[in-house]
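What follows is calculated from the coordinates using simple rules that are stated; it is not laboratory data. None of the values given here were measured: they were computed from a predicted structure. Cβ atoms are built from the backbone, for glycine too; each structure is taken alone.
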Structure I
Amino acid sequence: MATEKAPQSTLKNLWTIATISSAIDKDNNTLSLFDILEELTLQVSGSMPERTVIPVNHHLLSLWEREETGTPLTLKFKVVLRDPIGNILHENQAEVVMQAPHKRARFRAQFNGFPVSVPGIYRYEIVSLEPEKTGAEILGGVAIEVKVARQPIKSPYSPS
């Protein structure tokens, strides 16, 4: 009886991080991360809306690495944002392209707003659309906690 060999991982997601902003220095190719995003607070008057968007522009960055550097390699994947219940609030496809002889590549996506449904831990997931190139479907991710701060409702008739 022949045994099936597991697919060899050729491309790995080393890390993924969310930031408010980032910059790549074109002269020396260094990456600077500013204001790492770990928690967001939604200010709510009254009851929380069923679904809303926190107006915060942010970046999602990933570092990729491969063992074989002799040929170009492209990986298609998707970035998925899940709420604490597991519902998908945002999904988009992307790809990382690595030319020979580069061993590493960066991916950076910019998002204009953060959709929320309930308080709790949200998760950006990096999901491979070509698991034969990565050895897995879920390659990485980052968690962001969303808290709700309730504000008292002010009556237009109350004194300032």
Structure II
Amino acid sequence: MVAHFTHPREFTSQAARAVEMLQSAGAILINQCPLIRGVNDRPETLAELFQTMAFAGIPPYYVFQCRPAVGNKPYSVPIEEGYEIFEAAKARVSGLAKRARYVMSHHSGKIEVVGKTREFMFFKYHRAAREEDSGRFFIMRRNHRAYWLDDYDQIVDDYIL
């Protein structure tokens, strides 16, 4: 079962009791959440969320890049900034709290943001809509203003794993 806790303060004693009941009934839980400006966009906050979830037996699974939907822009974090926040949060935790993946649910599939250098961003299809993209790893030239995959210009290189 997928939980959707976005900030550690959401995991109240009432939520903890509900989670315990689900787990006692045999449910296995994981957590996913979007990265939201002003809510969980600080490494300390995201790390606390990861740790809180892991200690409750709900390992973090996905952290989503905000979709480019109407009204989302003020709450969105650029991909490259989000990746830095995500990695800094993971550096503060250990074990199952480190398990999360930073992804976006793009029309072409679920894409994981896997790394960056001074010039490039690295992505991998975690789940592709088209079979030919399955396992595809690709590189894009960095764009610090990119909020979505479509904001990058072109694929510099790619490789099918």
Structure III
Amino acid sequence: MTVAGSGIALRVNGVEVWTPAAPATPLLHVLRNDARLNGPKYGCGLGECGACLVLVDGKAARSCTLPVGAMAGHAITTLEGLGGEGGLHPVQQAFIDGQGAQCGYCLNGMIIRTVALLAVNPRPTEAEIREALRFNLCRCGTHVEILASVRRAMALTGGAGAP
């Protein structure tokens, strides 16, 4: 809900978050600065690296290019909002178990993109996994571990992938 001149209320991880930010402010800035969420990262600021990914109504979206004013009324989920009470989401656990990150900067985007992929395709092929992750950049070169982590996540979420 937007109230002229007074700010914007958002639904983030199931909780209402109010921000005084201008409607054109990137969602990423509001999530990190106002909501104090560190999952989404500032990578390129152009929507090209995937570090800033969040789920908007269950679909992966680049928060660095989304104006916060357009997000009122949408369900926003960050890395912090994926797991249940006191536990991790199976995709998060799979990436930890599979050591799917080295520096961790790309991890937010890889996990968010994997959650979105498995929600619509619980048993993607190797080609479909690679296609889904192709816009997520990893500078450390842990692509083999990332792909193995996605396959492990498939197994943990009921897909056919082997751990």
On volume of the Cα convex hull per residue in Å³, for residues 44-99 alone, which of the structures labelled I, II, III is highest? I
Label whose coordinates, when relative contact order in percent (Cα under 8 Å, 6 or more apart) is calculated, return 17 (choices I, II, III): II
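Could you tell me which structure in I, II, III was used to calculate distance in nm of label points 7 Å out along Cα→Cβ at positions 76 and 108 as 1.7? If you can, show how the numbers build up before the last one.
Numbers: I: 2.6; II: 1.7; III: 1.1.
Of the structures listed, the value fits II.
Work out which structure the value 2.6 belongs to, where mean projected area of the Cα convex hull in nm², for residues 28-67 alone was derived from one of I, II, III. Intermediate results must be reported in sequence, preceding the final value.
Working: I: 5.3; II: 2.8; III: 2.6.
Structure of origin is III.
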Any idea which of I, II, III comes out highest on distance in nm of label points 7 Å out along Cα→Cβ at positions 52 and 84? III
